[in-house]
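Read-outs: derived from the displayed coordinates by stated rules, not from any lab. Not measured: the values here are computed from a predicted model.
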Structure I
Amino acid sequence: MADPLLARVSRIVQATPVHDIHTHLYDPAQGELLLWGIDELLVYHYLVSEASRQMEVPIERFWNASKQEQAEFVWKALFVDHSPVSEACRGVITTLNLLGIEPRKHDLESLRGWYAAQNPDRFIDRVMQTANLASICMTNSPFDPVERPTWDRGFTRDPRFVAALRIDPLLVAWPETAGWLREQGCAVTRELTAQTLGEVRRFLADWTARIDSRYCMVSLPPSFAWPADTDIARLIEGAVLPHCRDHGQAFALMMGVQRAVNPRLRMAGDGVGLANLTALQALCAAHPDNRFLVTCLARENQHELVVLARKFPNLHPFGCWWFTNTPQLIREITTMRLELLGTSFTPQHSDARVLDQVLYKWHHSRSILAEVLTDKYAAAAAAGWEVTDAEIQRDAAELLGGGFERFLAGARIPAERR
């Protein structure tokens, strides 16, 4: 017999608009940077790394092929020669179904034909309406030689697409970035003098204003330590955190990625490592007037992260990132967070690199969120607290972006008023 509580919770969760707080998408006005379509879905790095285990061609032949040929290699390896049972493959199937396409009745050429017939503006509207998205937060890097010129030229912003300032090269590759900043007119040196740190802050302030960023962010390796006598630690202490305080910006840390463990796979070759959350604890304790958004790549870091969040109200866990974005781990991590933090976290972000992916990522994640919430509401009912629809709506809004928005708003309150 159907569970009436699950039906109630599912209906409300599905009907609640979501603020997708971290993606790799772009404003439609940035043209070809905003990826969509069947070939882009198939050459997504999740699928490339999986297909590399099954493809009949060597990886060097794959990279020398056109994008269409690459998509054909992946399609054959994962959807023709083998059943598409992985989460990344299921995502492609879910996406097509939500667009009204029956995947088993279409070959790759007919799928390309369907996409080619779509009007781009109407397709964007359709995807956002189907996924029930209120906003999409981009990842915007002034260091990207392809993206930067679009901001330099200027364009009319789509209000549904909001910005986040990505600063990885600044922190993890300072010697090279210092030279680039000098070319941009910043009076910096390789040594992190007071003047150099001031110039970095000026650069961050300029780009924060230029793109109207919601927060700034970095992806960090497992070796990250703080405090430490390193470029990255000194830049965070002397430039990034003061900038965040001055401009009401939260600092997002995506912790635990091992870059290029297999360089032959390019972007698909990154791996996972255990992050040092002692560094995060020290940051939160030493800087109570800064706000930290944090997600960890390793499953083994999740419990420690949640415990830290119980101790530091300036820490907001978010998302099930990359290798934890599988149903089993989403369910486990979301359950643990609810049991230790209540609703004071953001359970998911899509991390989408292709617009169409928001369809499957939110369809799958909403279903799991509804199931986990139902279990918790049932436990509360057994203890004597029956939830109302209004309370479920409140909680769903909190978890699907409302709590995140409030956390960001807190970063904009002057320290003396907190």
Structure II
Amino acid sequence: MKLAVFTSKYPARVATFFERDMRSLIEAGVELDVFPIYPLDRRMWRYAQPLLDADVLPRERVHHLGFASSLGRVVARPGRPLGRFLRDAGAVSAAALRYGPVSLAKTAYVLPKAWAAAERYADRYDHVLAYWGNYAGTCAYLFHRLQRRRVPFSLWLHAGTDLYFRPAYLRQKLEYADNVITCCEFNRSFILERYREVAHRLAPKIHVCYHGLDLPVFPFRPDDRPPGKLIAVGRLARDKGFAYLLRAVAVLAGRGSPVELEIVGDGEERRPLERLTRRLGIGDRVAFRGWLTFDEVRSAMGQATVLVHPSDGLGDGLPNVLREAMALGTPVIASRVAGIPEALDDGRCGVLTPPRDIGALADAIATLLGDPALRRTLADRARRRTEEQFDMVRNGARLAELLQRAAPGAHPERSSAAPVLSAHPV
């Protein structure tokens, strides 16, 4: 099967789950091309994982289309059905305008790219996959509409950026798709609740497929950890809840606990978080590491006592870093939001706390730091869960089977009985 995959940004500082998903499809025999909608930043290749290096995915199969040159192809008006494309472009733009000028601008940015991609690469593929539901999904949708060959279209939804917030034209893309794939059962329920009026049509074609891990590169080493070292990993954004974690560390410091915290990542909230750290008087206990490569992040997680992911509400669907820590033997404390309880088996292989509850978070950290036996029990259970649910090769094979089973020529609007991909296979 030849697959066209539309994504937001690749290469990127954080693209680990995308790279694993693509590698797993390649391992399952899928031939794929990648269409990122962001311009190429060659500096980002240093963050790419070896599992999707140039020998696995040749760089000429990653197609970055410039905005100006793409716009020129639209103006040139070659052989594609321009009238239908302009009607589609008008419809998605009108839907985006409801969410403000930024949403409209991002939608407008991908319109000529969809046209240019179709002019250069149309009718080569057996399936079109939108890896994100937002602007990459819009680009993939328009690209698919310009195909002369009638091939299936699948939409993969993840989290806040493409599902929970500002879902421009999302209902239309959901109804249009042959398959709707998502990373956790929570997201499936969220979709069916948000779009209740069409849930009967969407439900049969929504498939839960967990992002997988390349388990051999995550050695399970739960022992010989320091006594009180916390780590938090992620983009420094408000929805990650790192401010609550800093306050919980301050509570523990006030109790005399020798706890210390390492924060890996960067983002718009870094300076506010650094100011909060100084205001709380815990600057000697907190280290901001900034962006690190995958190997550096893995090493840091493997040397921590506990990983804390204090999400303050909807944002991530099922955070990738939780599964990585679980595989390494680093016990996890995380908020009970979105798909996190699924990853932690409802608290059986990690500790769940209410979001934004500083006291509960501090108590959970104190309990886990003070109980080495509990940490080991949770680590053992978590590793087993990653092997059962989050194995990259096994999950990729199921995903490839799903994509290959979609009947060529089936129009999404009349496809309501797509096969179900079990999230918990026997």
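When relative contact order in percent (Cα under 8 Å, 6 or more apart) is computed across structures I, II, the figure 22 traces back to I. Given 33, 29, 20 as the derived value for semi-axes √(5λ) of the Cα gyration tensor in Å, which of the supplied structures I, II does it correspond to? Of the options listed, only I reproduces it.
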